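Read-outs throughout are calculated quantities, based only on the coordinates presented, and are distinct from any laboratory measurement. Remember, it's a predicted structure, so these values are computed and weren't measured experimentally. Cβ atoms are built from the backbone, for glycine too; each structure is taken alone.
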Structure P
Amino acid sequence: MQNATIEAHPDLTMEELLGIFPGARRTLFQLHHIGGCSSCGFSPSETLTQICARNGGLNPVAVMGEIKEGHLKDEALLISPADLFARIADPSIRLLDIRTREEFEAVAIPGSRLMTQEIMQESMNWPKEAEIILIDHTGGRVLDAAAYFAGHGFTGIKGLKGGIDAYSEHADPSLPRYTTEAL
C-alpha cells in the first residue's frame, strides 16, 4: 500500500520506507544481499542511510533510486481487481491461487485453481507467454510468486493487486471477505 503523505528519501526508517515501497526488502536483497537473513538483516527503526553506511558505504541516494525502480517493476507485475474482473471470462487466462487449501475451499474466484505441487509442475510446461494471474489473500505474497515465474521465463505473469480480499471488496462483492487467525 503506497503512502502518498510521506515523500520517500534515504533518511526514512525502513518501516516507513516499506510502507511506501513494499518490495524494498526484495530489491535490497536481490541487489545488495541486505535484509534476507539474520546476518544481513535490518531493524524497522533503522534508516536506509544507516543501512547503506554499515553495508560497504553504499550511496543511499543511489539505493533509493534502485528501490523506486524496483517498485515500478513490481507495479508492472500486478493486475488490478477491476481489470481482472473485466477479463475474468477470458478462457486464455490461467488463474492460480497460492493460498492454503482451507482458504481456497472457503472462497475462491470462479475459474481459479489451487496451486498444488502437481499444478506447479504442470505449469512449468505451459507456454512461456501464457497469461497467468496469481492470487493470494491480500496481495502480500504474489510478487514473490510472480518473480519466481518470471525467473523461469514466463512473460505473461501477473499478481492480483490486493489479493482476493481487494477483489471481493472492489470487483466482486458476491465473494465473501475473511480474515485469518494469527498463530
Structure Q
Amino acid sequence: MFDATTILAYKGLNKAVIGGDGQVTFGNSVLKANATKIRTLHHGEILAGFAGSTADAFNLFDMFEEHLANKKGDLVKSVIEFSKAWRKDKVLRRLEAMMIVLNQKHIFILTGNGDVVEPEDGQIASIGSGGNFAISAARALKKHSSLDEETLVKESLHIAGDLCIYTNHNIKTLVLEDEKQ
C-alpha cells in the first residue's frame, strides 16, 4: 500500500456511508488538511472515495461517472467496464490509486490492476495507508456497539487518524439512506 489517505465505506441495513480524512501529504510534509476525497456520483445514487494523487482522482471519478451514465447507473456493470478501461489505459494503470464505490446493494474496491473486489462480508471496505486501522476499528465497533452507520464510520476513521501519520481527524462523510424508511 502507498502512503496516501484513509477511506472507509460501510453498507449497513439502513444506510450506505463513505468517509475519508482530509490530509494531503507530499513526502513527509502535509500540504493540505481539509481535502475532500469522497463524492456522490450518478444523481446522488452512488458514493465513491479515492486514495492516491488528487489530479488522478478527478480523472478517475470523471471516467467512472461516464461508465455509470453508459450503464444507466448499474453499479455492477459499471465497475466491470471501468476496471477494464482503467487497466487498458497505459498511463492510468500505472497510478498508485484505489477507489471504493458503493450504493445500497453493493460495495467494491477498484484498482488500476483491474481488481474489482467485493468485500467478503459485503459491508465494510477500506483503502489507503490507514485502511487497515479503519477497517479493524469498524469491525470491532460493528460487533460490540450499537452505533449507527455514519457514527461507526466517523469513529473508525478517528481511530485510524490516531494511528496513521497519513490520516488526520478532519473527517467527512456522505450518506445514502434507504428510501423505504
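Some points to look at:
- For 1, 9, 18, 23, 21, 15, 9, 3, 0, 0 (P(r) over Cα pairs in 5 Å bins from 0, in percent, calculated) the corresponding structure among P, Q: Q
- Ranking P, Q by Kirkwood radius over Cα pairs in Å, for residues 30-93 alone, the structure that comes out highest: P
- Comparison of P, Q - label where FRET efficiency 1/(1 + (r/R0)^6) of positions 70 and 142 (r between Cβ atoms, R0 = 25 Å, to 0.05) is highest: P
- Look at relative contact order in percent (Cα under 8 Å, 6 or more apart) for each of P, Q: the largest one is in Q.
- Origin of the derived value 1.7 (distance in nm of label points 7 Å out along Cα→Cβ at positions 86 and 118; candidates P, Q): Q
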